[in-house]
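Student: In the part that follows, the structures are each spelled out as structure tokens.
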Structure 1
Amino acid sequence: MEETVIIYIQSELLQNLDIEDSHFVKWIKLDEEGVPITRGAEARLEQVSSVTQNANVIVLLPLEQVLLTSVNTRARKQKHLQKAVPFALEDELADDVDSLHFALGQRYGENDFPVAVINKSTLDMILDALSEAGIYPDLLTADVFGLPFRDGTWTILIENDRALVRTARYQGFTIDLHNLQQMLTSSLRQAEEAPAELNVYCCDDQQTGIKKLNLPINTNELDDCPPGLFADGLDENECINLLQTTYKNKDKKHRQVGPWKVAAMLFGAWIALSFLSVFIDHSRLSKQEKVLDAQIVQIMKKTFPDMLNVSADSARTKMEARLKNFMDTTSANSKAGFMELLALSGESMKQAGKVAIDTMNYREGKLNMNVKSADVQILDSIKQTLKSKNYSAEIQSANTQGNTVEAKLVIAKGDIK
């Protein structure tokens, strides 16, 4: 269950919903068990919005705006009833049926249905005003259904100079207090079954103005009037909800989705843009991948003309296999590896001392170095040391620059050709 907020739109306020003045709606909030949390509070519509969040919202309209009647029809399906009711009541109504909204209650008897009729423009105005204030009702009905109902009893609410009377489960009327006595007398005379008693509720210490009617009259004074009475008397199963057909669940949906609609739309747009961006990037990268694949195949064919069935997927594997084969062949044919010659020459130079290497390169099994030393004897010492270890070393050129000898030294395994 959820909390319930009952909002009572008074008759004078309904005439000025679009005017910012001193008119207030009356409201009451109930907990999940129906116990009042806030009693008899008054506020403008926009001030009530905050207390309606996540609550069951009931809005009561003055009966002056709603006609309560009934129709006898054999139709049972809802779509057939909605078509049959306006035509069945057409002769009883002053307005064009196309300008009116018809809401049905639960069937009673064999073929009788209670009907609530309201002008569409009035209903639209009310819902627009509520929506603008951030209020979205689950139940919208006439205030007469807020009065307690008990078989054999008529219930009367007197508020200011207005009297609201519930004469049956789906029947009632409203009238100014001055004419209440006359209207009650007439209604009792015409009633098929007269009530056994009248229950009269007065706001504050207001006088009822009802004289003797030859039946018991129970008078009750209310402090939180009338929201407290509505909270006790309203039965959602015994009233006619005006939110039917084109108005059905319309505002309930807005109440649930409305506050998040903009955020949801923005989030949806962000998701859509993200997918679009991913799609564009994927398309662009796919095109680049095709270009690179074509270049890879072209380079492979140019580097290895004898290679057949080259594709971008197999290029890496085939390239690695060719390079491995090349390195193995080179190593097998090499007289000595680079690292071996570098290690031996470094050790010989360390023993000779005062030798600096300017540049070196390794080509065809030979280590070629441009070195500097203090004299030629040091270079000759290096040469002799390498020869003693079965390596060849040649000084292919030597130039004296002041106190320094610059020479080109070639080292290899075996003879130098």
Structure 2
Amino acid sequence: MAEAQHAVDKASKASVGRPRKANRGSLPAHLERIEQVVEVEDKACPCCGGALHQIGEDVAERLDVVPTTFRVLVTRRPRYGCRSCEGAIVQAPAPARIVEGGIPTEALIAQVLVAKYADHLPLYRQAQIYTRQGIQLDRSTLADWVGRAAWYLRPLRDHILERLRRSERLFADETTAPVLDPGRGRTKTGPLWAYARDDRPWGGEDPPMVAYVYAADRKGERAEAHLGDFAGILQVDGYGGYAALARRRQQVSLAFCWAHVRRKFYELAESSPVAAEVLRRIAMLYAIEDEARGTSAEQRRAVRAERARVIVDDLHVYLEARLRQVSAKSKLADAIRYALTRWPGLSLFLDDGRVELDSNTVERSIRPLALNRKNALFAGSDEGGDNWAVIATLIENCKISGINPHVWLTDTLTRLAAGHPANAVGELMPWTAVA
């Protein structure tokens, strides 16, 4: 309750000090303008009766909306015959489709995917929305479209994952997804793993990207299989599977997350002066990072060596001393041990300017999965969990690249249905649209 009240007080203070956003100003120029002119009833002068002439005008713009409008695309393919021989019939081939013989266009399939995985609308709610407009589409029909689209899109997700494996530094995290287990009549827990790269804080040239992978369990071997021959720095939380991976593969170094360390002490700060002091010192590290963000890797390393290293070294001594003074079974001792047992990985950022202070980059990528999980309740099967990972990967990369996922998905699905070469999926990546 104290933490919640603290958050409320902090939000209240922020709202007082920050002006309210009124959303005033010109509306985007690309929007269609529908003009209406409101004329006076009588153009005779109210004073002398003479004719009035326009001397100016007031213009006001308001944002309007047209609800989703369905239409039917009718494709006609004339057949031609020869009057001379009557032996040949010529007809253009039918355009390729994602759903052969089905009713959806690629734009409609893209709409279903974006609504489900970007806007977190479960399929049954989408079916209800369509019903309001007189379109009867069963949830199972929509699920079939999702599965077919995922089959076409899976090579793109795999290409992104392969690109990530060739990186020198990655973020990794995982979350759970309830999955229907038909054999037992209940749900089971199927993890979704996230692997991300973002070199923008130190001016790296490689595009940021993320890939999700579904697995049937949370065994540490899963991460090893996903990462393939990855060699470099893996930025992670405290999950033990990553430590086991690093022990088995010497070419992988772990950089641990200061945000996770901070959370352990934040929960105790109200009642523990030691925890409050640890938070104060960690805040000093983040203040240094804020100043160094955006500079080159070498500049960041130099700033950390000059200003952050002494803070980290002193904090290590402080934690070791306090651990000897507190009860070994207390929550404070648990928090201290959590930090000390991971100290080499927590200190790795001091020697490498490419390493971030925390793994918040990949945790931000996990949030859309959590929202979808909350609204959809569960995936229908292991295959459905994998479809979820595939489509969410591509939509999240569209968001990272700043492009409209519906536009990109419509174009990409159309090209895939038309037979885009499997060895050229790199041309379809979301970041190529803004390169």
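Student: Can you tell which of 1, 2 yields 102 when volume of the Cα convex hull per residue in Å³, for residues 58-105 alone is derived from it? Before the final figure, lay out the partial values.
Tutor: Details: 1: 102; 2: 160.
Label of the source structure: 1.
Student: Tell me which structure, out of 1, 2, gives -14500 once helix-only ellipticity at 222 nm (-39500 (n - 2.57) for each DSSP H run of 4 or more, over all residues; to 500) is calculated.
Tutor: Considering all the candidates, the number was obtained from 2.
Student: For distance in nm of label points 7 Å out along Cα→Cβ at positions 98 and 138, find whichever of 1, 2 sits highest and give me its label.
Tutor: The structure with the largest value is 1.
Student: When distance in nm of label points 7 Å out along Cα→Cβ at positions 170 and 290 is computed for each of 1, 2, which one produces 7.0?
Tutor: Source structure: 1.
Student: With relative contact order in percent (Cα under 8 Å, 6 or more apart) as the yardstick, tell me which of 1, 2 scores highest. Don't jump to the answer; show the numbers that get you there.
Tutor: On the way: 1: 11; 2: 20.
Going through 1, 2 one by one, relative contact order in percent (Cα under 8 Å, 6 or more apart) peaks for structure 2.
Student: Out of 1, 2, which has the highest value for Cα Rg over 2.2 N^0.38 Å?
Tutor: 1
Student: If you work out mean count of other Cβ atoms within 10 Å over residues 146-153 for 1, 2, which one comes out largest?
Tutor: Details: 1: 16.5; 2: 19.9.
Top value of mean count of other Cβ atoms within 10 Å over residues 146-153, among 1, 2, belongs to structure 2.
Student: Suppose distance in nm of label points 7 Å out along Cα→Cβ at positions 42 and 226 works out to 7.7; of 1, 2, which structure was it derived from?
Tutor: That value comes from structure 2.
None of the figures in this text is laboratory data; all of them are computed from the coordinates on show. The structure presented is a predicted model; accordingly, all values stated were derived computationally and were not measured. Cβ atoms are built from the backbone, for glycine too; each structure is taken alone.
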